[in-house]
1. To test your reading of the models, identify which of P, Q gives 15.9 for Kirkwood radius over Cα pairs in Å when calculated.
2. Comparing mean count of other Cβ atoms within 10 Å over residues 3-10 across structures P, Q, which is largest?
3. Given a value of 0.45 for FRET efficiency 1/(1 + (r/R0)^6) of positions 27 and 59 (r between Cβ atoms, R0 = 30 Å, to 0.05), calculated from one of P, Q, which structure does it belong to?
4. A value of 0 was computed for helix-only ellipticity at 222 nm (-39500 (n - 2.57) for each DSSP H run of 4 or more, over all residues; to 500); which of P, Q is the source structure?
5. Among the shown structures P, Q, from which was the value 0.10 of FRET efficiency 1/(1 + (r/R0)^6) of positions 11 and 99 (r between Cβ atoms, R0 = 35 Å, to 0.05) calculated?
6. For relative contact order in percent (Cα under 8 Å, 6 or more apart), which structure out of P, Q has the highest calculated value?
Structure P
Amino acid sequence: MTSVLNVDTIADKAGSGPVGLTKQHAAKAWMQAVGAGTSYNDSFNTSSLTDIGTGNIRVTYTNNMSNDDSSLTIGHQYTGTGGTGAYFANAGAMTTSTHEHAHYENAALKDPVKYDGTIHGDLA
């Protein structure tokens, strides 16, 4: 017999926190920001976005990670204005509460069309 479970929210036993996943690794934070680095298009578990300068942003988490060894996956949408291509990097040291993105085109920092980032690891 097949069963269906329909719920609106799943919370911990106390009813106030997230459910612990067993043998699963869901993203703990993710974001997509506009290329100027001034606002989010959408995000989860992020509290603020700081435009550090052209092509460089800092993402701050709402709930910190348990250590600074979390896995960061980043991507950017290339502006496509010609040249030798684009690359991106984790621009600064990751902390339990932040990470930074840097976007380069033709070996120079440049604001992309958009920034994307996902964090996997354990929450504090």
Structure Q
Amino acid sequence: MKLCQGPLCHTYPTKDRIRGPKGDKHYETRKQTYYHDEFCCLRCQNDWFRKFGKLSVDHFGRLHEPKRTDASGAWYKSYDWRHSSDGGSRHYFVNDLLGERRPITQAQYNDESFVSP
């Protein structure tokens, strides 16, 4: 059984956290359900990050210089949902750094291995 990792989960007074026999009722940590498979709710996820976020970023690597993406690596797929029926393509590769937009087919748009024009 996976439990919510929120450090204050057991302190929130909700009916689904009440456990124990009559006369010995208490609040208990919920089972994790969603929110990245570790937390029962967004509040518990935010509690965890407030308590451990700085420590985890320091442990796994804090950025000290900005990362960069040059123009050759800045292509992404997009589509025009307001496409008219004039026969033009409605799926595109777009590069905002170069100001270019190149048409592709819908099959190419749906192909996850097709990542640059």
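1. Considering all the candidates, the number was obtained from P.
2. Details: P: 5.1; Q: 18.6.
Checked P, Q; max of mean count of other Cβ atoms within 10 Å over residues 3-10 sits with Q.
3. Values: P: 1.00; Q: 0.45.
The correct label is Q.
4. Only one of P, Q returns 0 for helix-only ellipticity at 222 nm (-39500 (n - 2.57) for each DSSP H run of 4 or more, over all residues; to 500), namely P.
5. Working: P: 0.80; Q: 0.10.
Matching structure: Q.
6. That would be structure P.
All of the numbers you see were taken from the coordinates with simple rules; none came from a lab. Since this is a predicted model, take the numbers as computed values, not measurements. Cβ atoms are built from the backbone, for glycine too; each structure is taken alone.
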